[in-house]
Structure P
Amino acid sequence: MSCVIFGAGKIARGFIGHLLYLSDIPFVFVEKVDALCDLINERGEYTVNILGNEKENCVVKNAKALKFSQADEIAKAIADADAVFNAVGGKNLAEIVPFMAKGIEEKAKKGGKINFITCENWKKPADILREGISEIISDDAKEYFENNVGITEAVIMRSAIESSKELLEKDPLVVNVQNFWELPLDASRLKGELPDIKGVKLIDEFTGFLERKFYTYNAANGTTSFVGALFGFEKIADAAHDERILKILDGVYKETAKALSIKHGIDYDDQWAFTRTSLNKLQDYTIVDFIERNARDPLRKLGPDDRLVGSARLVESCGIVPENLCLAIAAAMYYTCDTDEFAVKLGEMRRNEGIDYILENVCKLDPNGSIGMLVKEKIELLKKEGYINE
């Protein structure tokens, strides 16, 4: 029994690798950055610190990694594996498709079933992989691929936090993670059974769960990040304790809770209790997480299906006015960060093209539609209260 993990970043090491290690399942990372591979192979272990629960801190031993240049070894590792995970970032999914296809071709010669599990906060990552593999896999392996390879999705709900410079000097592979242990996974797309992995929670009605998580956790995180930035905060937990932001957050939670209850038939009280788990995470001072990291790439996060605009559209489709979500969108429109190229580009759009241009071309909203008009109304409110000076 063994597994492969594409990616060796904080989530790959601090969640997927950690759970596999605790489950006594050997695994190997596949990593694009050669220097990180060398470091993992040289040290052979790394530390996972559980924030707020030090007794659960763990040293993951027998760590090893393969480089992208080791294509044959990667294919063999996949052929020998029971499951393959990826945590490479949604933008990088296309890069790993050829390795997966070659591994599946090798697995087809051996027989048996195998599952690929995406661990990305990205839209339909499993579909991206399946379609990409299907296009390039050899004719000899196509029937095996269709009948014996599962490609499914997991939702990452454990946060991994940047380590301090002092800590990284002592252990450059150390990962600080949230005290959260469940890995919800779409059971409907599995082929055969997964290994017995600690924390894995198989869910049959996954679409509803995925939307529930995204439009609760991600909408709240986006609200806290962008409103927090506008109000001058640097850390998520500090912003999430501010009374002004809490009032907006409460409104966002109510808007999304009502909409999710209507769309998926979730009991409102159960959904409201779920929002409390989101708020507890945002307010957890043991998770030292920065607004800059969470607000990074505002152009993507203002997209039509992302945490704020996507939530507002869902809420409106259920007959609810997204007052607080539109205020969060307004704040996001004015996010600034000189070291974030996408925030810089957003600022140039705002100054040179105007808000209507952003609404139409980034958010894919009608500037004169109900959400567009409400966003502009909230911008004027923020200007009147002195938070926006442009």
Structure Q
Amino acid sequence: MKTHCLNLLKLTAAGLLAVLAPEFSRAQNEIQIQSTINVPGLTRPIPVSLQGFSGEVAEALKFDLYVQGFAFVAPGAAQYQISGSDAGSVQGSVVDVVAHKTILSRRYTGADLRRQAHAFSDDIVFAITGKKGIAQTKIAFKVEHGGGGGEIYVADYDGYNAEAVTHDGAIVAAPAWVPGRLAVYYTSYKLGNPDIFFQDLSTGQRRVFAAFAGLNTSAAVSPDGSRVAMILSKSGSPDVWECSAGGSDWMDLTKTREDESSPCWSPDGRWICYATKIRERRLLAKVPAGGGPRQVIRTIGAANPSEPDWSPDGKWIAFTSQMGEFDICVVPASGGNATILVRGQDPSWSPNSRTLVFTRRTGSYRYVVSVLDVFTKQVKDIRQIPGNDSEPDWAK
């Protein structure tokens, strides 16, 4: 989707000339304790049972746990038994069936029931896996309405509590969170040219960040928030550029005649990965932040890669592969054999480095945003905004 949008932005230009979180055992011998994950897409879900919850609390808990690698079974087959109630507030406990002990027991107050459920699911994930949950995180995405215009939205990661960031009715693309802040970058035609805007969501104030002649798109913020990579055509063909978050120290990192797209940062801030072409073949490459020779990242078994996103733990790069259809794939960050996960495009990692948000096309040719657990391939659609929802970015 980002690649298509980039082409649209380029054509139109020629014609015209986000982790933020709210404040807030075993009865059967055949049940297997989960081991360390090494290969994406080949891990069995953790079997849990869920009792005592109803309505939106049960719905939220099932969504949260399913997209983090859990499966719901009868109590007798569960590795962990989750129970509780949602009468007035959420209270719940988790029993480790193997160890025959309660590993979590808590009551939640001070927020609506859905947010309490998300807080409980995060505690469940941590109690069972030792990893931080993602249920209280945010995403940004674009929504296209009829007539070609659209808006940027932010929402809870499951699509609830969505709010429009823009109200311009203009072509928009490529929302990107600033790490650790309620702020986003995005591309908009509000002023008639594909320009990059910065917007502080806590105040609503926005400013033009890059408005050079031609294409300005695909902003990506460094993990420490101090630098911004983006695609600019100010020197001719679209190149990967980098500058300070204050808009100074501009550098053309690629200086090629190819069409580069979709830059993303390594979690240590040392590299910028992007999609490019070499001898008419679309490939992934990386270049040192601050400039230097590019290095190709091989994606064996997944041709025509685009839209890369580096996992926060540094181990994986997710990307879109076009081999007739669009597929979501992952490859080791150093390159190698790629794993095809699911049909779709626009992947973005969650803070837990195992869940992806992405765009998929429905049978009615509508685009929707979905969430994928990489290691079990379990998928759920988030709550959608009317229109075509796409290009999600997960706040880190």
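Structures P, Q were shown, and distance in nm of label points 7 Å out along Cα→Cβ at positions 43 and 155 at 3.2 was computed from P.
Comparing FRET efficiency 1/(1 + (r/R0)^6) of positions 187 and 379 (r between Cβ atoms, R0 = 25 Å, to 0.05) across P, Q, which structure shows the greatest value? Structure Q comes out on top. Highest-scoring entry among P, Q, by FRET efficiency 1/(1 + (r/R0)^6) of positions 59 and 91 (r between Cβ atoms, R0 = 30 Å, to 0.05), is Q. Computing helix-only ellipticity at 222 nm (-39500 (n - 2.57) for each DSSP H run of 4 or more, over all residues; to 500) across structures P, Q gives -3500 for structure Q.
None of the figures in this text is laboratory data; all of them are computed from the coordinates on show. On a predicted model such as this, the values are computed, not experimentally measured, just so you know. Cβ atoms are built from the backbone, for glycine too; each structure is taken alone.
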